[in-house]
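See the structures that follow.
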Structure I
């Protein structure tokens, strides 16, 4: 059956041509909506590049920027969309050059991706867009399409000083450089986290969050046993961890067990490792022991708020939804967020999110677009966006403007403490499909007919499938 599942993935790719793109949280309409987490960072093997010595590379008369129009396509909706529109309006009113930004909301990242593809054919590209890194890499395969931001970042007049560059989170900053070219600039970052009920854990006899997979299992099994033996038969079979097989969740467990999914030679993917086998075996055993269970709901907010789960997996951007679920349930339990526990005491969180991309245009239009990016990511302006979106600040000094927000959002503050454990996912264009292979493997692990002794053969097939998908992408 696993072979059939993989073949379905391959068949979909062959039939549809362009790999599907999953929209980010809060991008599908006029109110905040939630979608599966997306993970789209460049391959670690390609990240490290030396910062060139700043030299004058952008020679332009500032008067020529007056009246330059920057078309800006994005897919932010709800409070985040309102915040970005307000910021664009402020830029138009305040910038000293007379640059005019025209922002256009594109419904979601699928639509944005398709519209950019169409615009490539018609030659009517926007000046600036926000997209996921694997999308940007796909566009960058077209010569002369995506602008290199490195000259803008390092320009002594228009760029960022070394101190300003050092202000950006290093996990996010290096991810935008592929083979020496800065194809994008960080715009927003979320994370995959474990939500944890502190109050219930304390009642179960645990005075600290789990620090290892064994401790995670102990607490999950204790919660499952508590629900099994209480007076409510309706909650039997619940109480531990609600299974999540999103690409981010499965990959987070692989990373927590020390797994690496990028081939060390930079030639695609490598899933068939002892670490990945150990991660999947652990999850299978957790489930078979009755300490993890599958909910019918895509988002287990209500399960977590009703004490039908001690642990659930969710994103940083979804914290407000979980808070609302506790309020609806009338539950005053204290809860927090955790990284994925590691046998080596090296916990992991998976970070992901879209980036700014500039398309080749006139010298004036590209510089104007870069100045928009620089202005939007200034500490003060980014703080306004973070307060609306609930995601991570991309630079340290932004926190100076978020003191009140942090005090009012304790789970968000707890998530900030986990940033040192951040790890990125592959940024290959092929990752848009390979990640669904990861998800399908996770789904199979929790099937009743799947046994742990099938994991080695599954990983071999996983490598073969990923290699074929990567080859089809032309990378």
Structure II
């Protein structure tokens, strides 16, 4: 399909200007235009296929936060997230006159939460029974497994205050504290490798029966802190020793383990990323859940039928609109304002983020203008993407997926409508100009 620059310029004037703006001094039409007909048509009948697929695993050692908690989702089932981390001391020296006092862990909220924060959560802190080493040598995943001891180092049941400035403090076992204190004071541990051999790290596990929320904590400012003191002639001088999450090693020995059980009958059929569940087979719905790996895949199957329209044409605009299923979201199970788009290949492997004009990342933006009438939808500008498909000679499997931003650091979830029914849950709106040249 040939692009006609003069046509586009003229159409821009037609669309954006009033009649009295177009005059002899502004635009002089050439013979090609004066002997032609131009039609601008709106097309919203292109076929849009939506599917649910699931990645086998997601890299979560590159996450930006600790995610700890559990809740029961009415659509997705019991969603759980636990964190695993290796700790290192800020010093390997404790004065020989010092005396141990106590030890605890400070968890710093980072403002992320999902589901109902009015319900209480429980956190169990446990000691790892093996070193934090990725099985593939490179990354930890949401499905990675590391052994830990059953006995708690400490636990807390709390009501989350994720937007607050205070940290959550968990008192830890004095057996742990005294052991670390003695090893450092007696100089049995003097370097990183010796410390890791003695103390492999910790895991933060949610309560087995919890049904509250999943909370984000800042792993760069959360810290295990030991308190000790040195006696003086008249008083004691207080000291602390901090043990922070190791962010200097590569790969970083930290990850979030995220899982879901008792999910709905549709999602149970998706066993790996090669399995695609068409929305027509799941009650006209597709599903997205970050952290777990569910995503909605979108394909346009008949775009090149535009070439069947008589005359020469050019695409002026393309917008995809897709609605969330009414009743699938709430204040607790919130819709996010934006979703990211990624290209996937024929094997459903994620290849790159979808880019638009000026190589800017394309986003799905939530349009709430009709919210009072329950008419909200995600709006996606796709002009550049579709132009690329139309300009390609060969037919290929072009598809992209929808994922929440920071999909490896959140548990956001969405239920989206398919194409079936009269409500037009998903549709592609094209503005197409047809140029018929007189022979």
Structure III
């Protein structure tokens, strides 16, 4: 039942907005309107409980069914090969808007947008970031905040850019929508304080009923997770939702598995024969696994691997792209993580991979990338572009910030006569995009008439057309 302490607030809200339901039912008193709203909220809570009852629930010591259902099929041939050394030699200066123009979509959602992803859901968009989950309409305007994580984020100045400090207590991340079951799934990591003041950590795959969550009167929190399937630590795991289940990598390895809704292992893939590299002491991380959807299919590139695969079904991976480094040096995960004394000078690392309907955008570092390495000039950063229509594969000229530190070359654009450079960090229906706070965009585009409609704290989606 609805918390009655919120009734005075509801009454004030109804008075402030003129009570839309009174407009539909002339003569309704304030008390009747409040009572009706309370009834609606109670009905939603009942629906939430009923929906939760249809989900699988799992005890803290739950063990998934043993065994692996399918043998893996790895189709390693047929992928498009990209000549990296040739692209590094083929340096091209782009004109503003040569690769596309920018459109701006102020969302009305006030947050940081860190780790933001945008995915279509029904007739709108699902925006997920470190802070939680939001529902946007078809025009990317905020409908409602659906879920709030327990995180604290602080902002700090770092060179030309902004850095962030994140303290996470209980958080749902890497959330995706399964249209076949109308459910959201994601990785949950939380900490609880025991009676003896010791911290207990919980890791799980959480499932939420979409229809109930989308109609909830207030945002859910980690207290409202109706289904949590316990797993090992989430550190180093890449996760993605599949039809009726999920895909998850095994941390510090070249292996990944597909799962059913009860955590049953459908298939286990070994992408390459590189050794596992579970750290035994302090370590550095050179690459992350890239997981994304393209043309409705799930694609991934494992950390320290050169091939992008497409998951065609629960037991089949098919190569679609392969980076050919030729004589250039590539490290293994074991070499990078195994010892801080292993020099990465001259080794190439893949730091970002973005695929759109027209381009591939790839960021590489020659030697290990860190703030000190940029200041000391011991790392070289490359932005590579592959044009799917023309077959051109080239790199952009090197770039430094105002303090002389190396940084990645961005794509050049022009907006209402003003120049802007940026590199997309996500895709929206196979189109490149990025998310910025309104105030950050105003700094990047000073005195732009268009920017007057942006609020300082709201997230603005910038899309490349």
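Every number in this text was worked out from the coordinates using simple rules, so none of it is lab data. It should be emphasised that the depicted structure is a prediction, and the values quoted were computed from it without experimental measurement.
Taking percent of Cα pairs over 35 Å apart as the criterion, the top-ranked structure out of I, II, III is II, with the highest value.
Taking volume of the Cα convex hull per residue in Å³, for residues 216-311 alone as the criterion, the top-ranked structure out of I, II, III is II, with the highest value. Tell me which structure, out of I, II, III, gives -4500 once helix-only ellipticity at 222 nm (-39500 (n - 2.57) for each DSSP H run of 4 or more, over all residues; to 500) is calculated. Source structure for this number: III.
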